[in-house]
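S.K.: Next up, some structures in structure tokens.
Please treat every number below as a calculation from the coordinates, not as lab data. The structure displayed is predicted, hence computed values, not measured ones. Cβ atoms are built from the backbone, for glycine too; each structure is taken alone.
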Structure I
Amino acid sequence: MTVRYGWLSPDGQTRADTRHTALGATTPAGPLQTRSGILPGTDDGQYRIGGLGMTGTTGTMTAVVQPGRAVVQGTTTQGTFPVALDENLTITFADGDAQYGRIDLVVLRVYDDESDGSGRNEAAVETVQGTPAAVPTAPPTPALALPLFQVAVPAGTSAGTGGLPWTTAITDLRTTLVSVGGILPVYNNATVAGSYRGQYQDNDTSGSLQRWSGTAWVPYPKAIGGIAPTGALTTGGYTGQYRDTSAGQLQRWNGTAWQPAVPGPAFAQSLDAGYTTSTTYTSTLTDTAVTALTLNFTAPPSGSVIIALGARAYTTSSETTTAHMSPQVTLGTTVIWSADDERAASGSGAVGKSVSTQLRLNSLTPGATYTITAMHRSTSSTVPAWFDTIYLRTDPIA
């Protein structure tokens, strides 16, 4: 017998049966139930799962299922069935329908006469034939069975027509399980809910270790207080977690987004000259390709920054008209600072002059992202106020 079972069969459980099925693997699914699944591992340790794999035989309708060990959960009263396949097993698929394709299942199935009245007490690897259809679907998994693979059988397929197209026919349905307290190597079961707070799984897709919080899998690439390495984390597990980026920047998770851990200077500039004759502040200049010069910055823990701004300013053919450049600061759509002459870098005269100013802005929300917009005006609606080499800069204050 190559498909062994370990639940004290009425017709005798051998010592070999007991040795093969001493799995010790029960990932809980409730107080009296466990997940059904396959024990992970391969001979060379390169892959997550090798047990009960399947390889099709080219040009035929047959496939070989490789050895492996698994657990199949019955109803609460039935309990859990450990199963082991200890040698290669060949299975055969029926020829394809003349008109439509179908989808078959390969399952590891347990027969328990005491519960199902089947007259059988054994385990078997079986095919469950699907129904041919224009859009075929897989048949339901039988009771007390663990699905292993789906196999698409095209219409008209047979050994005489070249057999099944094995490279595209097989869909792997196997899932993993480990003993309670073990870290589950995810395989087709990344979204399965955890069973208890503090359960761990290794998610191969995201490359992170995850902990079940009671409602969700939370990334845990490092212990609390550790810095997550580059590429290991897309969403923070807790407020105050840190990660490194590919650009070498240290970031802090604020509960909803990653922010620079140590906000540094921010700078923006425009070297394209433009003018305005507006006597009220405007961000739009004429004769320039720059729609508006803006600068985003993250407020530091102190909530205070130095804002610096400047330009090369002049007023066409006028020594009395003044060109003013002032910052407007917004948080989303809320204006924190309006442009004002008292906060302006100002210049006048037909000869261009470099003008600048520095201002301190306080009472910002640490970690929030603010926007500075360069605003401009002329004191005369008939005299263009020109601005060139415009810049904005912020520096955090400790």
Structure II
Amino acid sequence: MTGAIALIAQRIFDGDRMHPDSALLIEEGRVRALVPVSEIPDDTQHVETGASLLCPGFVDWQVNGGGGVLFNETPTREGIRAIAAAHARFGTTTLLPTVITDAPEVTAAAAHAVAEAIADGDPAVVGVHFEGPHISLEKCGVHDARFIRPLAPADRDLLTRADLGTVVATLAPENASLDDIRTLSRAGVHVSLGHSNADFATANAAFGAGARSVTHLFNAMSGLNHRDPGLAGAALSSAHVYCGLIPDGYHVHPVMLDLALRAAGPRRITLVTDAMSLVGHPDDRFELNGRTVERRDGRLTIADGTLAGSDLDMISGVQIMAAACNAPLENVLRMASRSPAQMLGLHDRGHLRPGARADVLGLDAQLALVSVWIGGERQAR
């Protein structure tokens, strides 16, 4: 273990379970072992983290912006770098830059920027999330209706590019056929249903064709009803479907956060921020497709009151989820790390087992973030 360091805390969550009085051994940016403190090798450098708990870095598959940068407005390599840096300060060490419904040239530029980031070896960026434009007009939310359209062959070519890493495509059965879903899924695209008014039967047919998740559960989708469970009910009742969930207390009532966890469990619920540019930035407004979005009391809305993404960072989401749900802490942490990593097929992220990239967070007893390591390197905060 020459050259290794040992991160020490009262407890270490490895992505699945807690380990008391343990040390995390890191060498060359990877986890080498998790051992009792009494078994730390003599030639290993001890690092006191100042944390009561160590856990895997967070994985967020819906990040529209941060640090004053909105990906739709700045679909560039520099824009991605700024967004990733902003969210790293709040514990997100892996993310998918997310471009929402926009003009085709904006979507193409976003794809090019992500391809550049991956080619550069950006430690945070593992792929891209295209949220639209193949969604429902009826459930478009803040998405610009001018750009919503059915999925076409050129769109399939973009979504299946080999240089984009992990691709998530949020679409609606109203604007993408079962054959479209089947073709994309077989090509390796992770199809997520969202911004859709699909009924229960239609949603289940789409899951059968290969869709594997829903985007921001309950929001911009047909909701739960005792006679028509809708897309939300189809997702919660389908054992193989992941559910993105925005735990900011505004998009989903705390009681519904708890009910979603009870229904789907921590292995299928994946916390997402749906963060916009104001996360980690002092401004209180920004522009989105020519409309002004304002921050008031933690909510982001356009003039008519429609929610426009969130002002949420992931550590705050974890804290809110922990307060809302009477659930073990490891379940809450899992939803921000291990579960989204598994959803995205990321085998070396979201856990602290041997071979994992050493993305590690130090938390205090109140779940405040005190330290961040990415690839074994401590980050300035």
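S.K.: I, II: which one has Rg and Dmax of the Cα atoms in Å, for residues 228-299 alone, as calculated, at 15.3, 43?
M.R.: Computed on structure II.
S.K.: Can you say which of I, II returns 16.6 when mean count of other Cβ atoms within 10 Å over residues 52-59 is computed?
M.R.: Answer for the origin of the read-out: I.
S.K.: So, one more: For the read-out distance in nm of label points 7 Å out along Cα→Cβ at positions 100 and 268, a value of 6.0 was computed from one structure; give its label from I, II.
M.R.: Going label by label, the one that fits is I.
S.K.: State the single structure among I, II that was used to calculate relative contact order in percent (Cα under 8 Å, 6 or more apart), giving 12.
M.R.: That value comes from structure I.
S.K.: Could you figure out which one of I, II the value 17.5 for mean projected area of the Cα convex hull in nm² was computed from?
M.R.: Value 17.5 for mean projected area of the Cα convex hull in nm² corresponds to II out of I, II.
S.K.: Comparing I, II, where is FRET efficiency 1/(1 + (r/R0)^6) of positions 92 and 324 (r between Cβ atoms, R0 = 41 Å, to 0.05) highest?
M.R.: By FRET efficiency 1/(1 + (r/R0)^6) of positions 92 and 324 (r between Cβ atoms, R0 = 41 Å, to 0.05), the leading structure of I, II is II.
S.K.: Computing helix-only ellipticity at 222 nm (-39500 (n - 2.57) for each DSSP H run of 4 or more, over all residues; to 500) gives -500 for which of I, II?
M.R.: It was calculated from structure I.
S.K.: Okay, moving on. When Rg/Rh (Cα atoms, Kirkwood Rh), for residues 44-139 alone is calculated, the result is 1.02; to which of the structures I, II does this value belong?
M.R.: For Rg/Rh (Cα atoms, Kirkwood Rh), for residues 44-139 alone, the value 1.02 is produced by structure I.
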